[in-house]
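Scrolling down, you'll hit the structures one after another.
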Structure 1
Amino acid sequence: MTTASYGDDDPIAAFATIPGNSALTLIRCSGKGSPELAAAVFSAGEKLLHAAGNTVIRGWIVAPDTAELVDDVMLSVFRAPKSYTGEDSLDISCHGGSAAGNAVMGILRSAGFRDALPGEFTFRSFMNGKIDLTRSESVMEIVSAKTDMGRHHAVHRLSGVLEQEVNSIKQKLVAVLASAEIFLDYSEDEISADNNEIAGRLPNRELALESLARLQELAQSWQRQRIYQEGILAVIAGRTNAGKSSLFNLLIKEERSIVTDVPGTTRDWIEAWVSIEGIPVRLADTAGLRESADPVEKIGIERSRDLLEAADLVLYLVDGETGLTDADHTFVNNTRHNKPLLVLWNKADIAPLPENLNHDDFLCVSAKTGKGIAELTSAMIAAITGEHQLQTDAASIGTARQKNLVDAAITALQEALHLAEREEPLDLIAPMLREAVNSLGEITGEVSTADILEEMFSKFCVGK
């Protein structure tokens, strides 16, 4: 039995869609001899063998031993190198439902296909020079995107914007490195006297500084990109009957939390995912914060406090009818220095914010009428993303792997510049420049190792 490996060219097959109640199920095949293997279990096998790339053939998948008709399918043919993987490939469109897809997969296995490893199709695409590593990773980003904005950023990377930016910076650093190595290869006497650079200092220093600035800008994009990909936890907190559940229902546009005038109705926290201007937000409604003798309510309050500890953003509601209490003051003062906090003066439709309070400290809202909700969502975005909004067309990094390598390049380049400031010998500076160049090469996959690639692609979906 052949051991599956990311480095081979075995014919592989996998579901590209999840089998279930749907019109179609798609099975993807690729690898050496794929058309020939498929032709042996396809009623129009001869037609398949002579089919040109980018054509579609209709026929039956047939059990080789019994000649039983398994499913009526449409078979899309892609010829190397003009395919996703760069190999001869097939997409088989079966009928929907688990039974049809599983039956076809069983026939393909018997014909000689093995089950694809996670991400193996994209791995082969990378190995065959169809896409670089940044585009490979963006494929999985698109699949796992929680909002349309997250999808938009991933598509931007798939189009090659990040690859182009990394390669552009790398070219500049290669020029700096090449200039440094010229000084190392020739003696000072051999260097033209009219050359403005002095041996022992960093040639093309301006290019190095420009590269550093661009790398730092890329590094800063990661935190904002992570927010679009993973989302944030926003917790609604406040005293009992402050209107937390009403606000929760209003923001998710669904009646999920029970709303009554009875204190302590919410005994435990409840959550839902919402999109706030393209950012996925895990919104949680918590039990009212108060002292309680009810053992069930006490458990709910403790769980709410644990959730608040994990929150990326806290929305604290003050009951406008009751006014600001000592408990409100204590919570706000204890929280505002630890994490982003928005203090909401709720029920502003019937209880306006008093003049003696600083209006800059509160957002006036009404969970009942929707007053101030637009301002609230804008304030949430500002609190989440900080002062600098991410430009949708700017190059940005999308994975922790990319961030770590950008950081490594920054560190090496900063060390090279620091050594140059001290007028240290170029034979100490050049290795730092080379390290920065290699780190950038790893981002696109120009420099890579088998174990790193296997670790990365193993996190992909099967069928991608």
Structure 2
Amino acid sequence: MPEHPKPADHPPATVPERLFDDPESESRWRRRFTAVRADLPHRARDDADRTWYTSNATGRTEIWCWDVATERHVAATGRPDGTTTATLSADGSTLWWFDDHAGDEFGCWRSQPFGTTPRPDAPPPLPDVPPGYPAGLQVGLRVVVAGFADDDGSRVHLSLDGGPAAVVYRHDEDAWVGALTADETIWVLAHAEHGDARYPALRAISVSDGRLIGELSDAPGKGLDPLAVSPVAGDQRILVGHERRGRDELLLWDPTTGTVTELGLDLPGDLEADFTPDAAALIVLHTHAGRTTVHRYEIGSGSLTTVPTARGVVTAATVRPDGAVWYRWTDGATAGRLRVLAADGTDRELFRPAGEPAPGSRALRDLTVDGPGGTVHAFLALPDTGSTTLAPTVFSVHGGPAGADEDAFDPTRAAWLDAGFAVVQVNYRGSTGYGSAWRDSLTERIGHTELADIAAVHDHLIATGVADPARSVIAGYSWAAS
């Protein structure tokens, strides 16, 4: 048997104590990384004033509870490696958060009363359930459905009226809990029993007796994503994302009748959506070519209107009972901000986490380049050096690969720019936001396809006098480094 070559013995990297010589630049990059951030609050199903969100205001990313009525914000968790995964019970009385080991994502759920301070020893509400990787959680008034994954595959546990959690599903392939209807009679399983987790199918199951209510599948080669359930009790419609025509689209599925209604939204990119509180309309986030537009879709009439937000990326949005839209917005030059668009059209700040906001950066430019597999879209940011010579250029490659670089604030990009580098971010084949074919087209030549698109953009920037071929580097992590 031939011997395998020994891995290269790389010397340790030399990391300077300071990135910049001048104190202002040194302070600016550090403040961008350490500035307080928060995501959009998530409300309890039955109490819109009980919300939770993540923020790094304590120095680590932790779960916070916000009582909207009293305007009280409380850091609910405080673990050495931070906490990022949580949900509220349907009535908002209890916060569930996931407790893993040193950030390895393997662990168990814990719960504590809403609005209480960190309780590292909070009891596990499912004490007889073995640990695992979280695979969906729904906490109703009477029903808890929790999914887990481990080395043996996938499993789902169901607890009724606070009783012991029974295993109601187990399979070798990937599966996760996708939804629980508002009347808590049906739960939805997303599964890959056909063997390809990229394209899940759906199964609706009776809570009371495990009876099959309905199934929906576009596999093989096309997947279904349970996005939301109607918030109106007795309305069993489930909002599902599909890609039957090579791009993200939406449909409504009622598993009790088998009715499937495709919704005619003429939007070419990726879609996220949720019901309005009365289930008469949807709030739709449409991401295409690295930017987001927000829309309201009236289910009855089929009309689609645009919700006015600034150019950039809306990372999340939700409609409140009073008709206001809460959303989180950012662009390449501006760190994320939490906003409220009221029913009367006024737009204001929702709240600002305590602390100084992140210093701004440079705006992004769009590039479209003819590549070997079609038009490649990329973002370019240029440093403010005042020099007429070509800047050194870093190609910052996103991971995934089912992800995308967007017109969103990025402290790492800003640090490169402050150091005098031009920054290029290429949404190579495999990226999301450009249709199913673009996302899936790297599967035959993994690694080669992405680099061919990046090379095409590199060649274009050299030919147009933007990049210096002698001073170009590529950087990335996760998939980008594999």
Structure 3
Amino acid sequence: MSEKSNPNGGNGEVIVEPHDALPPVDFEALQPSVREAAARVGWSSLMPVQAKAIPYLLAGRDLMIQSRTGSGKTGAFILPLFDMVDARLPVCQALVLVPTRELARQVAQSAEDLFQGTPYRVAAVYGGVGYGAQREALRKGAHLVVGTPGRILDHLVQRTMNLDRLKFLVFDEADRMLSVGFYPDMRALKTYLPEERQGAMFSATYPATVRSLAKEFLNKPEMLSLSYGHEHVAETEHIAYEVPAMEKDRSLVRIIEIEMPESAIIFCNTRANANFVAVVLQRFGYDADQLSSDLAQQAREKVLGRLYEHKLRFLVATDVAARGIDIANLTHVFLYDFPEDPESYIHRTGRTGRAGASGEAISLVDPLESLKLKAVARKYSIPIEFRPLPSDKDVESIASQRVTALLETRLRNLDRLVVERMQRMVPLARGLGEDDDEVAVMAMLLDDFYQKSLHAPPELPSGDEPPPKSPEQGEGGGSRRGSRRGRRRKR
């Protein structure tokens, strides 16, 4: 990869791209049909991610693209479809995988707006709704399908959809798809993919698990990063939430619910706070334990043993207790208490984003601590993004998506006899929900299932492979093992 400052300047933006970089495309250089489509939605120029990514995609190269939400990435993978997709062939030729039904609807609507007045057809495929309208859209021959992995896999299993003529596969918000728990579905979906295809992955961060996913589904993927502030695949993203001191415990639970880290250390300043936070997380159902300086040696060794064997997801610790601990592929560090000196902030957040991986350092700060954090950011030139705290509705939505994905995966893997036995419960399932007491029964069962899943480590790509290299650096990732057809890929 090569790294260079953005010639358009501003905010210290750095672009990371392959050594054999392609020049960005200008809006006026696009073919007329693409310019007309852009004009329909009010675009008179290309956003940076579109100008940089489109030439690589049109050249047939597989990409890992790092770009933030709202940067125009949807247009970056929709606009090239005017060249990639044959409108005369009424089958799925482009597939976009997304983590939520809301994003599926949003991306599909954007595509429909761009395709308006053309022969191209779009289908949005996601769970939580009936199959009828989706089957009909697929039957009519949608050229582009946008959907969640679980529901798309359902249609593939039911043979209401096939991917034999697929040309272009896109993972949108790949890091979020893994946090929702879609990896088992994506791995099963892979067996339906043709050997000859092009792919692209869009993600705000590229921890080891996401890079491993790219290597599993893409062919020698190259990195194109358009992140701001000297932030790229090998660095840590610094995030902060400003919350009142008395609301930090519930706020931490909300953030964890949204992020669903693969592994994390949560730093506290005192043993009392470490014990309190560990108990809160345990009572909410999370696989958490604490490490403080007054812990007996045998108990300390037991906690550390679980940690190093990746059997413990959340470690709550003080600085003294965590000294010398180095965890491979640690995805998140949380600062529940703001450290007493700036050097401690660097020490704590440096536990993630190591060995070529990226991670997230998340601080929970009250208004006074927020000022201290901003001073640390200025002192060390660290770009810190302050985010609004997730709402109850946000948490409800992501939990619902996660439960649906887990249950659909489990249902697909049931033995045929179990499915037959299960039919005797269908009338009861249909009847439940007619009054509040019955809704409470269903909520209790779903919550019990969900809480048990929080203690099981998420099924993710191994993440033990080095990041893919550009052709000049040697062999990169990308194999087609597991495909049904076994055809050789041709460019």
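Comparing distance in nm of label points 7 Å out along Cα→Cβ at positions 46 and 62 across structures 1, 2, 3, the highest figure is found for 2.
Starting from the value 0.70: which structure in 1, 2, 3 was FRET efficiency 1/(1 + (r/R0)^6) of positions 222 and 246 (r between Cβ atoms, R0 = 41 Å, to 0.05) calculated from? Derived from the structure labelled 1. Can you spot which of 1, 2, 3 the value -12000 was calculated from, given it is helix-only ellipticity at 222 nm (-39500 (n - 2.57) for each DSSP H run of 4 or more, over all residues; to 500)? Of the structures listed, the value fits 3.
Here mean count of other Cβ atoms within 10 Å over residues 118-125 has been calculated and equals 21.1, so which of 1, 2, 3 was it run on? Only structure 3 yields this read-out.
A value of 18.1 was computed for mean count of other Cβ atoms within 10 Å over residues 78-85; which of 1, 2, 3 is the source structure? This figure was derived from 1.
Bear in mind these aren't lab numbers, they're just calculated from the coordinates by the rules spelled out. Source: prediction; values computed, not measured. Cβ atoms are built from the backbone, for glycine too; each structure is taken alone.
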